[in-house]
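What follows is a set of structures for review.
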Structure 1
Amino acid sequence: MIKINNVSMRFNLGIEKNFSLKLFFINLFKHKNKEPKKEFWALKNINFEVKKGEVVGFVGCNGAGKSTLLKIVAGVMKPTKGSVEKYGNICPMIELGAGFDMDLTARENIYLNGAILGYSKDFINEKFDAIVKFSELEDFLDVPVRNFSSGMVTRLAFSVATIVEPEILIVDEVLSVGDIAFKQKSEQKMKSMIKGGTTVLFVSHDIRQIRELCNTVIWLENGMVKMQGEANQVCNEYEAYMLNR
């Protein structure tokens, strides 16, 4: 279903700077030698395979490369080296709400976000009531999204994204936002999709969720795979490492 082949991702740091009048005058008197490029490898030679229906969790400290890896699998970013093979339609739940227009209402954003995800207007019309019911935002449909809390935005985006059951679902910290009731509701939706055979790549700092939802866990550290294996075993090692840092 998914095969990651020697994937590495490099970023160049300190190259691009925002232009300002102050910076312009500084550069007039600055030595003309170019600043050396500062390279940062967010991922280094990542290799793994995900079988159909498998639920793979990713753990690691902030900056370990988890989100970068999911964006590469989703096709949002292209790796510097290596390749990704994937078979099946993908629903990426990364930075939910990023495709929303904050000046539009929730109703309008349902259609906008649906179009971005590749859904037709007729399909959204058919699923509109189900999306609204799941989001529990019936009373806010005609309110501009800029007036929503971050939790409300996530609820709306999650409801649109999960209206279909894709073959591959990519989830990055989505279930950590929102009130307790909606978190539980979202987890149940995830479990329903998993039971239906959806392949899932799941990033979370909530080890309980990782243990409960995942078959396999990959621990990333400094852009490399530190450990990969059965969920409880990897989570135990990761928790022990974090406690002893």
Structure 2
Amino acid sequence: MPFPLAIIAYTTVFLFGIVIGSFLNVCIYRIPKHETIVTTPSHCMKCGYHLAWYDLIPVFSWLFLKGRCRKCGDKISAQYPIVEAANGVLWVITFARCGFSADTCLLALAISALLVLSVIDARTYEIPFGINVFIFVMGALRLLLAPEHWLSHLTGFVAVALVLTVLYLVTGGRGIGGGDIKLMAASGLLLGFGGNLMAFFFGCLYASVIHIARMKISGAGRMLALGPYLSAGILTAIWFGEPILGWYLGLF
């Protein structure tokens, strides 16, 4: 792709990404409270002021208002621009790594769902079932685009989740959470067998290294939300799965 065209393409992807990121913030706040994410207008959490369209421009409105409500002046969480910008950056990297295609659009949407899932799980230690269903649907749509890979995707849907289900039953739910099992099942349909194994391996690796470091540095407890680490593993498999697999097979 010529450089000027690439700049336009990736800028467009980023702008779409931060717009979707604005909706992700709605999901992050409302889903744990079991509130609708569709019909209720965006509003200030303190005074109830219904935000105008110019208050909802991703990233820029927060910066312009200096992180405060236009009406009551109450502080607005920095999470809003961070999630919006993060989703834009994630989308740009995904399209840069995977190319411009319908399949990449499905992967980008799944990554957005993983971002929502990670923030919610980190806060509540719960993975909303609806987010796992959404990732499952993205996987099913990917399978429709490439039906010749049905065996890999269906095996991926079962393999890791089945092992984790056994672990769940043996430990009485202390070794793994039900939401994590459903996430790896949905991820298996999204990535296929090899990709899901890689995602689970890297997710566990990230959890081990990062959480042990957090325990040593900041005194974090032994309990951890596994969803963000598994999401990072899934992201690794999406972005770098093929070169990592090629390198590994090359060893033999």
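Computed from the coordinates by the stated procedures, all read-outs in this text should not be read as laboratory data. Here the structure is a predicted model, which is why all the values come from computation and not from measurement. Cβ atoms are built from the backbone, for glycine too; each structure is taken alone.
Can you say which of 1, 2 returns 19.4, 65 when Rg and Dmax of the Cα atoms in Å is computed? Mind dumping the intermediate values first?
Numbers: 1: 20.5, 64; 2: 19.4, 65.
Label of the originating structure: 2.
Give the label, chosen from 1, 2, of the structure having the highest value of distance in nm of label points 7 Å out along Cα→Cβ at positions 45 and 109.
Working: 1: 4.4; 2: 2.9.
Once distance in nm of label points 7 Å out along Cα→Cβ at positions 45 and 109 is tallied for 1, 2, the winner is 1.
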Worksheet item: Between structures 1, 2, where is relative contact order in percent (Cα under 8 Å, 6 or more apart) highest?
Response: 1
Fill in: Among 1, 2, structure where helix-only ellipticity at 222 nm (-39500 (n - 2.57) for each DSSP H run of 4 or more, over all residues; to 500) as derived comes to -25000
2
